[in-house]
Structure 1
Amino acid sequence: MITPLPRTKNRRASSIVYLMTFIMGGCGIAYEYTFSKISSDLLGNSVHQWAITIGLMMLFMGIGSDLQKHIEDKGIFDKFIFFEVLLGIIGAFGPVLMLYTFGNFRDHYVLVQYGSTVAVGFLIGLEIPILSRINEEFAPELKVNLGGILRMDYVGAFAGALAWVFILPRFFSLTQMSFVLGVLNLSCALLALAYFYRMAVRKIALTVLTLASTLALCYGLIKAPVWTAHAEQQLFQDPIIYAATTRYQHVVLTQAASGDVYCYINGNTQFSSFDEHIYHEMLVHPAMLVATRRDRVLILGGGDGLALREVLKYPDVHEITLVDLDPGMTNLARENEALLKLNQGSLLNARVSVVDNGALIDSPDTQTITTPRRTGWFAHDSEKVAEVSLVNIDASLFVDQISGSYDVIIVDFPDPNNLELSKLYSRGFYGRLRDKLNRNGIMVQQSTSPVGSREAFLCIGRTLADAGFHTLPYHDNVPTFGEWGFWLAARDDFQQSDPLERKLVTIEDIPVPVRYITPDVMRASFVFGKDTLTSSETSVNSIINNVIFQYYADALTY
């Protein structure tokens with residue numbers, strides 16, 4: 001039995017215990033988030049990774065909480081310090097180790113991922129009951145002890161969640177954040193040693209262990225960017241020229257020996273400079289050419305500015321709004337030399353809009369686009385005459401909030417490879433887009449591969465039709481991705497799909513400078529092989545069933 005402090009010091013001792021509990025609660029939830037985010041970046045399917053990681057941690061927290069009953073009271077303070085040090089080390093080094101294993105020993109990655117998750121969950125499960133047992137000396141009444149410990153643990157978890165989302169990413173990368181959390185965990189051990197030193201049995205050994213571990217984590221915090229860059233490079237064939245984790249995604253640019261630049265988001269290829277012009281010309285020009293008017297154009301997604309580059313070639317376009325969730329991506333497209341060369345500076349002079357209390361407003365430190373003739377990399381054959389607005393907001397919220405309608409809507413979202421993206425391919429979202437489309441307007445949706453993800457491709461067409469569109473599918477080969485598909489759509493109360501196709505196949509000239517698309521290529525793109533467009537499936541996608549995500553996931557599994 002630990003000799004209690006004088007009764008007058010019990011309140012202060014309990015306050016120290018509650019402070020440690022608060023810190024540990026914040027670190028615990030932040031560890032869960034960090035492991036989940038790393039897993040999502042590496043494996044995709046963020047909902048799945050977050051659910052499994054957090055669920056597994058909760059399971060082993062329960063196991064740890066139960067097994068602590070077998071730990072004897074004798075030397076329990078020493079054991080608490082040891083567990084805190086071990087938790088800090090595993091939590092800090094875990095993300096870097098996951099990255100390194102994924103790049104170098106892919107077959108063993110699952111062992112490292114779930115091993116780290118299980119270890120951290122188990123240790124978190126041990127620490128709170130053990131700390132409660134230590135606090136019995138200062139708050140012997142059970143309801144006071146448990147109430148204080150659990151209150152501070154839950155409040156700390158909430159504070160940790162806020163810090164992980166809003167504060168830590170401003171100053172640290174994801175792997176650096178794990179070392180910061182580890183140092184905070186060890187600060188609890190140091191605080192406990194400083195205030196409750198009399199309780200320790202192996203005082204010198206614990207002090208040396210804690211101080212040495214703290215120094216190791218501080219060194220790791222400094223070296224984390226280098227270690228991360230080395231580990232991440234193993235994931236890519238070509239040298240990384242840019243890598244950053246934004247609030248929403250992990251963006252990597254690589255450059256091959258040929259000079260071609262590749263962009264990856266959360267490990268998925270977004271484009272290659274070798275053939276991105278094929279994809280973006282096929283995405284933009286059929287819709288622009290068939291549209292009766294092109295005065296107002298809306299681009300959803302496309303934060304790299306490449307679709308915008310193609311739209312800006314049309315002199316009769318007067319207003320373009322580009323909506324992309326991630327300001328990190330759009331800022332990259334406005335600042336990175338490689339992307340500026342590709343998008344021809346399409347976003348450089350865009351008027352930036354921000355969201356404030358749910359309303360769209362113009363940022364006061366930006367100006368409306370001017371119309372200079374560009375030179376050098378960013379030269380066009382004609383002067384740029386469109387006013388471009390860039391809005392960083394969720395596309396679904398934008399469509400709900402904005403007034404007015406558009407002549408052309410270009411939807412350039414990533415494939416529906418997770419549940420968050422699935423909602424942007426839903427019947428409800430398409431219905432709201434239909435309301436924003438002029439009576440003779442045209443919409444185009446990038447629609448994944450009609451070969452590799454055929455059921456997902458066909459589901460997009462069914463969902464568009466169910467939302468009130470006449471649809472027309474087309475496709476072409478983009479070497480980086482293989483066969484790729486698109487859907488043209490027009491309001492079914494004003495246009496039909498057959499007239500759209502008849503108009504497109506009679507086009508004899510592309511009136512703007514292009515590198516790939518020709519009238520013959522466009523005519524061929526509407527021809528599909530036998531049974532490509534037939535399916536026994538009849539489901540349309542909604543925010544409730546998310547069936548398109550399942551179609552897409554099944555195609556990847558197959």
Structure 2
Amino acid sequence: MLKELSALKGQAISNIQTNFDSELIVSTSSCLKIEAEYKRLYSDSTIKLVGPTLRYDNKSDKTKALTAFLPFQWFLRIHQCKELIEALHEYAPHVEALKSAVNDDDLMRELPKVDWESSIESTKASAINSFIEDNFDDEGDRSLFKTFLDGRSWLDLKTLAGVETNELTGKKLNRTSKDYIGSVITTVTRLINDTAGALPQFINLYLSSEEVRNVLSELPMKHSSVEPSFLEGGTNVIYYGAPGTGKSHTIDSVIDEDYTIRTVFHADTQNSDFVGCLKPKMKGDSIHYEFRSGPFTNAIIQAYQNPTVNNFLVIEELNRAPAAAVFGEIFQLLDRKPTGESSYSINVSDIDMINHIELETGITLNKGMLKIPSNLSFLATMNSSDQAVMPLDTAFKRRWNFRYIPLDFENSYTDDGKPCSEGVLLIQEYTPDEESITKQVEWKDFALAVNTVLTENSIPEDKHLGPFFLSENELTAEKREESLTGKLFMYLWDDVLRHGMKELIFNTDIKTYGQLIRSHEENQPIFSEHFYELLSDKLQLCPEE
């Protein structure tokens with residue numbers, strides 16, 4: 001079934017106008033594949049790859065040779081005309097059949113021709129109509145082929161002194177299909193310099209080689225466009241405080257999850273993890289490399305794609321990695337103007353990163369210079385009491401605002417209005433006759449008692465227990481024992497009281513962590529007398545007692 005060409009031509013022109021400033025980003029490997037396919041299709045050609053261009057010499061004698069340079073950027077325009085080119089090639093076999101049927105080169109030299117049925121000799125018009133009747137069963141195809149021979153559905157009319165004539169542009173049908181299709185595509189694609197009439201070769205290569213089409217379909221494009229107007233207010237904030245105070249929850253109350261990228265730093269986090277890098281990817285049986293963006297680059301892209309809303313990059317446990325090294329050269333971008341935009345731009349050394357950002361955002365970075373837009377905020381959490389953390393250097397810290405999240409068991413910072421996790425812990429206590437009995441204590445009361453002991457002994461507040469150190473899920477009947485021995489006791493024994501102060505909370509007879517756990521599992525009291533005194537009016541018999 002033939003296709004109506006006028007709409008396809010209009011669509012091709014629209015595609016080109018919409019992406020007029022676009023360019024293909026052609027990698028070396030892609031160039032080599034296209035060169036190999038060109039040599040396969042035109043095996044008698046003398047060509048040489050020169051960057052993303054083919055050099056074509058039409059003679060072996062250098063003193064007489066003429067040279068054409070065929071840029072691969074042409075393929076972008078060809079791809080934008082793909083449906084029109086394919087449709088024209090469906091007409092080509094019928095044109096060849098018409099040539100054989102009428103056997104009149106002069107007639108074919110007239111076609112296509114406006115109003116051909118009335119503007120050429122009647123005998124010739126009759127011959128064409130007879131051919132159409134004999135070769136097309138579908139009435140729609142007959143009408144479309146007649147329209148094709150008229151030419152106005154796919155060719156432009158020539159103008160003379162600014163006035164449109166009845167003469168058509170383009171080459172006539174006595175030429176090969178490569179010639180007359182190439183001439184109309186040259187006009188539609190608005191290419192000024194088709195050296196040596198080679199565009200039809202690229203059209204033929206595009207249609208004949210699936211490998212070339214596959215290569216082109218995966219090539220990124222670079223767009224030239226104006227940078228959008230960004231919402232203002234971006235900032236850098238580090239939330240810090242004791243474990244369980246609700247630092248992450250505080251961030252969650254600020255951000256919009258739909259416009260947030262999250263990451264967690266750890267001891268092995270590197271700049272390539274945070275920013276992104278080239279990584280291998282399987283393509284069929286072969287391996288090729290492509291840029292895989294990290295959370296920083298993803299956040300930049302998201303902010304560019306959503307310029308009118310606040311965007312966020314959330315970094316949990318900022319100081320568990322050497323943060324300044326992880327940020328690397330983008331460290332400089334953390335300085336902000338009052339609007340929230342980076343005070344300075346940096347020239348990113350990784351061209352693959354620049355290409356990736358430009359491809360995803362449609363924005364061409366001026367001279368490859370990158371900055372944080374004013375609608376992107378960096379929010380981070382850190383716990384300075386942690387043993388396994390990296391100190392932040394002064395130059396890095398001064399580019400952030402610090403917000404302390406205090407220990408507060410009374411005022412709610414949660415959506416459900418709870419100032420503290422709700423639940424009980426089960427501990428052992430001695431009766432007056434020295435028998436052990438299981439008691440329960442509210443998590444809040446237990447945590448406050450621990451913090452009282454730590455305060456009395458001048459242990460820094462950032463090592464105290466926050467109201468959400470144990471979550472309500474961890475305080476359920478199924479999980480509270482595991483939370484007590486595997487999380488709470490370990491934190492107190494190994495982190496808070498590790499330097500000869502274990503007797504402040506635990507029984508002086510307990511010398512090792514293993515002994516602590518065994519004593520608890522054997523239902524023996526494990527806490528110090530002072531700690532029991534602090535809990536004396538808070539302990540209650542378990543419901544089952």
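If distance in nm of label points 7 Å out along Cα→Cβ at positions 144 and 464 computes to 6.9, which of 1, 2 did it come from? This figure was derived from 1. Work out the source of -10500 here, i.e. which of 1, 2 gives that when helix-only ellipticity at 222 nm (-39500 (n - 2.57) for each DSSP H run of 4 or more, over all residues; to 500) is computed. The correct label is 2. Identify the structure, out of 1, 2, from whose coordinates Rg and Dmax of the Cα atoms in Å, for residues 48-199 alone was calculated to give 16.5, 53. Traced to structure 1. Looking at distance in nm of label points 7 Å out along Cα→Cβ at positions 72 and 304 over structures 1, 2, structure 1 comes out largest.
Ranked by Cα Rg over 2.2 N^0.38 Å, which of 1, 2 sits at the highest value? Please list the in-between numbers first.
Values: 1: 1.15; 2: 1.56.
Comparing 1, 2 by Cα Rg over 2.2 N^0.38 Å, the maximum is at 2.
Read the figures in this text as sums done on the coordinates, not as results from a lab. Since we're looking at a predicted model, the values are computed, not measured. Cβ atoms are built from the backbone, for glycine too; each structure is taken alone.
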